[in-house]
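Listed after this line are the structures, all set down as structure tokens.
Just so it is clear, none of the values below were taken in a lab; they were calculated from the coordinates. None of the values given here were measured: they were computed from a predicted structure. Cβ atoms are built from the backbone, for glycine too; each structure is taken alone.
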Structure 1
Amino acid sequence: MNKPLNIAHRGGANLWPENTLEAFSNAIDLGVDAIEFDIQATKDDRLIIHHDDRLKPDATRANGAWLTPPTPRLRHLTHTELKALDIGRLQPDSAYARTRVGQTPIDGAQIPDFAAMNQLVAARTGEDFRLYAELKTNLLDDTPDEAAHLAALFCTELQASPVLDRTHIISFNWVSIDTVRSKFPDLPYAYTTIPFDVSDPDHASAAQDPPDSLRARLRAASAAGAKWWAGHDWRNETGATHGEKMLAAIARAGIRHWFGFHKDITPETMRCAARLNLQVTAWTANTPDEIARLANLGVHGIVTDRPDLMQ
């Protein structure tokens with residue numbers, strides 16, 4: 001059987017508090033091949049590792065008290081303000097806690113800096129270990145200029161990274177990818193795609209989208225040529241399916257790696273990727289059956305919240 005790379009999603013989010021140095025260290029101890037994590041910027045232009053563009057009330061405490069919504073966007077808070085927060089425990093019985101059953105709390109865990117992550121990996125891993133740094137933007141609300149600004153900050157810190165040559169850059173926002181590519185053309189990159197049933201305006205599920213829902217807004221943006229594709233528009237490509245057109249857009253952009261939603265990775269899309277000379281990595285598979293299915297299809301890597309199952 002093909003042995004895909006075991007890529008710990010946010011450090012293994014179903015095992016430990018996501019996107020924390022503690023989770024990353026535990027994933028390294030587990031023996032993973034790589035860690036995926038999310039890059040965002042603070043109000044004072046410091047790079048931190050966090051997934052949501054707003055603080056998650058179900059997983060964030062300030063002075064021992066859970067935050068209450070609406071919470072601020074990360075870019076509206078300073079680095080000092082963010083470092084004072086505790087993200088090491090989930091609020092009991094909250095909606096988010098129910099999606100992370102089995103996560104071991106680590107009280108006192110903080111939102112880490114990108115530089116600290118690089119130092120940890122440099123100190124604890126060998127040359128074959130990989131980092132998958134996802135440049136995180138709000139696809140619908142952030143402008144291309146904001147995506148490019150995040151990428152420019154990332155380039156500055158990446159230049160000083162002791163593990164620069166082991167860093168893979170990924171993003172749903174292809175503007176960010178292209179900005180970094182212009183500075184570091186020889187690093188490995190992957191375009192990430194939202195689920196095809198959402199980006200396809202003609203998908204049968206479109207009729208079930210509530211008006212003004214996130215799915216409806218993403219679908220409408222796709223139909224109009226979404227800004228986050230940086231001009232690499234699937235509508236300009238030929239193919240029998242929406243998925244084939246998406247992969248053709250990736251290949252035409254000169255990218256050789258597709259990060260696809262695990263359900264979008266099928267025998268058909270794998271054959272299409274092979275024709276286009278695209279490497280394929282799946283996000284985010286968490287069950288033994290799905291991990292085995294993807295491995296049998298021959299994917300290069302699997303991003304998972306349960307890296308222990310991959311091991």
Structure 2
Amino acid sequence: MNNAAPVQGGHDPARAVEVHAGDLRLALRADLGGSIAGLWHRSTPILRSTEPGDLVAARQSACYPLVPYSNRLAYQRFRWQGRDYSTAPNFDDNPHSVHGVGWLRAWEVVAHRETDVLLRYRHAPDAHWPFAFEALQGFVLTPHSLVVTLAVTNTADIAQPVGLGWHPYFPKRDRSHLHITVSERWDPDETQLPVRRAAQPGIDGEVSGLRFDHCFQGWRGPADIRDELLSLRLSSNLTRLVIYTPPDKRYFCVEPVSHVSDAIHSDDPAALGLRTLQPGGKSEAAMMLDVSVL
């Protein structure tokens with residue numbers, strides 16, 4: 001059963017946007033959730049990459065934005081400042097709403113220059129998120145890096161909860177290795193809701209041997225990703241990560257996020273990174289990916 005929300009206006013491969021810097025090429029599909037279709041060094045995929053004309057959904061993309069929340073929102077409902085709200089199913093038959101609404105909707109291209117692009121999404125209250133907001137997502141490509149920014153402004157007349165992040169997919173190659181400094185992980189229940197906090201001294205190992213589908217806290221320094229072709233350094237002003245290393249897939253995910261999954265249902269959402277954004281207030285995030293060819 002597929003209950004995913006439709007992308008506004010459908011998808012249109014002709015709306016793909018590309019920028020180049022040195023040997024790097026970035027392709028975007030604003031109409032498919034403001035997603036990155038692909039990032040390449042010459043012909044080598046840096047992220048899981050699809051030629052933009054072949055991409056049909058954000059979930060198959062290289063990366064998409066997480067806004068206005070990351071990961072799970074438990075059982076498609078929440079209570080906020082004394083009122084009860086619900087969210088519509090948006091991820092197959094998952095019992096929770098997943099990854100916000102930005103990845104499900106068409107964004108508009110506000111600016112497109114030689115090495116940078118600015119996208120915008122304006123959200124009106126609907127069944128998937130009850131508060132109005134505006135999101136701006138910027139991309140700047142250099143010969144050795146990609147910088148992505150995300151800024152959300154509360155355009156509603158009441159305060160709303162806001163979380164930000166990105167969901168990048170990395171190719172799993174023969175010698176893919178992950179090194180990250182974190183301090184804690186959240187162990188999930190059978191539906192992937194975090195239930196227990198545990199010490200996590202760090203992650204340092206071959207991706208093929210890792211078994212994670214967890215949110216981590218205390219992220220310090222960059223996440224270093226290395227394989228037989230590339231050395232990548234992922235950094236962010238965000239201090240949490242969701243790491244997903246499925247053994248049966250040819251990709252893995254290292255997702256910078258602002259808050260713990262389902263933080264809105266905790267006793268203290270702010271302590272877990274969820275922001276209360278007043279009318280007119282803004283929340284901002286940045287993600288940097290530095291690329292070295294071996």
Structure 3
Amino acid sequence: MTNSSPAPVSTAKLEAESRSATKAQLIEFWYYFSQNKGAVIGLVVFMALVIMAVFAPLIAPHDPTFQYRDSFLVPPAWEDGGKATFLLGTDAVGRDILSRLIYGAQFSLFIGVVVVSIALVGGIVIGLVAGYMRGSVDTFIMRLMDIILAFPSLLLALVLVAILGPGLMNAMIAIAIVLQPHFVRLTRAAVMAERGRDYVVAARVAGAGHMRLMFKTILPNCLAPLIVQATLSFSNAILDAAALGFLGMGAQPPTPEWGTMLAEAREFILRAWWVVTFPGLAILVTVLAINLVGDGLRDALDPKLKRS
């Protein structure tokens with residue numbers, strides 16, 4: 001009597017099918033993302049900023065902290081009195097503005113990455129616990145998040161920096177704490193929507209523990225809105241860090257951080273417009289590019305917003 005059981009599927013075939021499915025998902029993602037022309041432009045600008053930050057020592061024409069004593073408040077090269085060696089002019093102590101802007105991209109991107117990483121990881125863990133456990137644990141966590149959200153974000157960040165002490169690292173910690181409730185609430189809502197679905201019930205019946213259910217079963221299906229929120233929080237982190245730097249509570253001089261550059265240029269607004277304008281434009285362009293990318297990610301990752 002012959003055995004009619006089906007032949008086992010080879011591992012290589014399963015891996016090939018998995019790669020094919022992943023490739024199809026990436027193609028679909030890029031299709032919907034590329035439909036948003038603003039998002040594509042934002043991505044190009046953001047990638048240019050990343051390249052500029054990574055290769056700042058090679059791109060910057062001058063040392064960002066070096067003071068040229070014979071070149072105080074030199075206007076941009078295209079204005080009368082400008083010098084070709086200082087394309088965007090110099091500040092009040094003779095430092096090249098273009099070089100400081102290029103190096104400032106390093107600090108802004110570093111701030112965004114660190115702040116979003118801290119807020120995202122902490123928000124996911126706390127939100128998972130709140131949404132999965134429910135009951136008194138959920139109530140306590142969410143009331144704490146409501147208290148944090150009750151304060152204006154910049155005011156709360158200022159209070160935290162005043163407690164921790166001025167400085168770039170303390171400013172990043174304060175901003176991460178301020179942004180964390182948004183990730184907690186978003187994760188909690190997504191977990192509550194997923195925890196009663198059939199695949200979660202099946203995993204629980206199969207014997208999966210609480211940690212596996214939270215991090216292996218539920219969390220992967222909650223990542224799409226979190227990715228969009230992380231992108232938008234990236235721009236908020238850069239703005240808040242610039243605001244703290246402007247108020248003297250963030251990065252300290254002579255650090256070439258865009259908010260600190262604005263703070264140092266306040267008294268020269270009327271007679272040296274370039275000292276204020278270019279750092280402000282750098283913040284504007286960066287935040288706008290990141291927000292456009294976030295808008296494109298939302299279109300590509302949310303099935304309800306996908307264009308037909």
Which one of 1, 2, 3 has distance in nm of label points 7 Å out along Cα→Cβ at positions 177 and 265, as calculated from the coordinates, equal to 1.5? 1
Going by Kirkwood radius over Cα pairs in Å, which of structures 1, 2, 3 comes out largest? 3
Candidates 1, 2, 3; helix-only ellipticity at 222 nm (-39500 (n - 2.57) for each DSSP H run of 4 or more, over all residues; to 500) computed = -9500; producing structure is 1
